[in-house]
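Chemist: Given below, in the form of structure tokens, are the structures.
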Structure P
Amino acid sequence: MELAEGLRGYFGDGENRVVLVGVGNPMRADDGVGPKVIELLQERPLENVLLINAETVPEAFTGKVEKYKPTHVMLIDAANFRGQVGEARLITGAQIGGQALSTHSLPLTLFISYIEKSVDVPVILLGVQPKTIDFSMPMSREIEEAAVSMADTLYQVLSE
């Protein structure tokens, strides 16, 4: 399924209040893809979209998410789902289950579960297959390009 089609299916039609949360550590090469996508989107603001660059602590932003009263919450993060480098997939909390897809110490499933219960909205992960998450390495060219492509696609879909 094409990313734009999947995003349209998730966001649906009608008036939305969307929270996009960039998760990842920019000091660990491709793990910084979530914050990078948020930075790219901050250059061209969207109506009814709250952008949060949470880096490695998305749980620190639960209050901000709750206060915004969103209809949808999407996390953007590097995820090792054994796909092609730079491949993006929409992944539900249920699909993550107990798997360690994320590269962070606190499982994203805890954040997803808390937000889904407290705000009563569907939360989804836009996961990107990293090339490397080594410390003190620059982001790979493939992930830089994927970040630009994802930001463009999100902007297009959320502007419709």
Structure Q
Amino acid sequence: MTVNSAATRASDTAGEIVEALAPLLAHQRHRWAARCKAHGLSIVGFHVVSLLEMHGAMPMSRLADELGVALPNATGIVGRLAESGLVQRSSDVADRRIVLVGLTDKGRELIGEMEAGRQERMRRLVGLLDATQQRRLLQSVKDLHAAARRDAASETKGNTIA
């Protein structure tokens, strides 16, 4: 067996895995969008809330960069989220010109509720597997996490300036 044929088979298998996961991921996206709508939250609004949950309070300019939108657009999005009580704006103590955006308790509660719903669905699905299937899936998920960490590390190395 040549290296090329082994790489081709691995690539074919990776493609099959991605195709097999696609319907499950599409269903998950649909359910997530429905939960956002049920809470009166746009997908962009959810993106803001999840960024703030992951990174903590951040300057409005950084949030705009993370969202890939102009600062006035980010200001409008944050304004709507602030009106609904999910985020709050404050001034940076070191530089009052900088507007910080952070989650409120209500925003953190919303993330918790939505995450609890997602986890419950995943528990139900995994619970339909027998014990052997669950162990194989657990090992595969751990392997995938390790691959993601290696990929992130190589991306970080590739982005460093010499």
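Chemist: If you work out mean count of other Cβ atoms within 10 Å over residues 52-59 for P, Q, which one comes out largest?
Modeler: By mean count of other Cβ atoms within 10 Å over residues 52-59, the leading structure of P, Q is P.
Chemist: With helix-only ellipticity at 222 nm (-39500 (n - 2.57) for each DSSP H run of 4 or more, over all residues; to 500) derived from the coordinates and found to be -25500, which of P, Q does the value describe?
Modeler: Answer by label: Q.
Chemist: One of P, Q was used to compute distance in nm of label points 7 Å out along Cα→Cβ at positions 68 and 132, and the result was 4.4. Which label is that?
Modeler: Q
Chemist: Comparing relative contact order in percent (Cα under 8 Å, 6 or more apart) across P, Q, which is largest?
Modeler: Top value of relative contact order in percent (Cα under 8 Å, 6 or more apart) goes to structure P.
Chemist: Same structure again: Determine which structure produced the value 22, 18, 15 for semi-axes √(5λ) of the Cα gyration tensor in Å, calculated from the coordinates; the candidates are P, Q.
Modeler: P
No lab work stands behind these numbers, since they all come straight from the coordinates. What you see is a predicted model; the values in this text were computed from it and never measured. Cβ atoms are built from the backbone, for glycine too; each structure is taken alone.
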